[in-house]
Structure P
Amino acid sequence: MEVIQAYDQVQTAYAGARQTETWSERMVAQFGQPEQPETKSILEKNKLL
């Protein structure tokens, strides 16, 4: 957890006022959602899985 908080601080220092949420909040929003049912079939269809 300390590593994530440290990286959040690095990203906040770099982005400054341009960014309103932390890196970890953006990752949760992007990857914290359940997988869509059709995702696996699309990946298999395109031979990516």
Structure Q
Amino acid sequence: MSGAVLAPGIVHLTYFADHSGRRAWRSPVWRLTELGWRMYFHQGTLTN
């Protein structure tokens, strides 16, 4: 997993996920709110 701070309170993560042999590149954007970290956007791309 790797990540980058896009702005204060906003981070972009990238990682591979494997579920039952299906591998996907995942790319969520998280935003820090008054309730804690919340996923704001998510994209998954199959790689196999």
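Overview of results
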| read-out | value |
| --- | --- |
| If helix-only ellipticity at 222 nm (-39500 (n - 2.57) for each DSSP H run of 4 or more, over all residues; to 500) is computed and equals -19500, the structure in P, Q | P |
| Entry that produces 48 once percent of Cα pairs over 15 Å apart is calculated, selected from P, Q | Q |
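No value in this document is a laboratory result; all are computed from the given coordinates. Values in this document were obtained by computation on a predicted structure and should not be read as measured data.
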